[in-house]
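S.K.: I've put the structures underneath this note.
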Structure P
């Protein structure tokens with residue numbers, strides 16, 4: 001039964017690509033959060049419809065920017 005389900009899910013290339021990308025993303029988040037050195041410098045930035053948002057860690061404190069910025073460089077100036 002499991003083999004049938006896996007074959008059906010991975011048969012369609014766009015779905016297979018999306019599933020593997022999602023698994024890789026979760027694995028990268030897990031690796032970052034389990035390494036103290038990476039967590040000391042962790043930053044995330046993403047683009048939404050109205051602009052760029054992000055968060056960063058500095059001295060164990062999290063800083064979030066929920067106000068949309070026009071560009072990545074504008075966001076980096078605020079987060080750093």
Structure Q
């Protein structure tokens with residue numbers, strides 16, 4: 001995790017998802033990068049309320065947003081020696 005203990009629930013969710021689902025990509029996003037992911041998710045029609053209530057569509061949308069960000073190199077990578 002790039003910054004210690006995110007306070008906001010959406011930031012915690014994104015960081016946890018990146019650490020579990022995309023752990024092979026070894027991302028270490030900054031607070032600004034997580035905020036951008038959250039904004040893009042909302043602009044793409046995602047709802048945090050639905051996501052936290054268990055909406056599979058919103059979970060998949062957030063994963064797609066994160067996957068595109070990783071593929072385009074928009075997230076900070078961890079050092080290979082860590």
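S.K.: Could you figure out which one of P, Q the value 35 for relative contact order in percent (Cα under 8 Å, 6 or more apart) was computed from? Numbers along the way, then the final one.
M.R.: Details: P: 17; Q: 35.
It must be structure Q, since only it matches.
S.K.: Of structures P, Q, which gives 38, 26, 20 when Cα extents along the principal axes in Å is computed from the coordinates? If you can, show how the numbers build up before the last one.
M.R.: Values: P: 50, 32, 15; Q: 38, 26, 20.
Attributed to the structure labelled Q.
Only the coordinates and a few stated rules stand behind these numbers; no lab work does. No experiment lies behind these values; they were computed from the predicted model shown.
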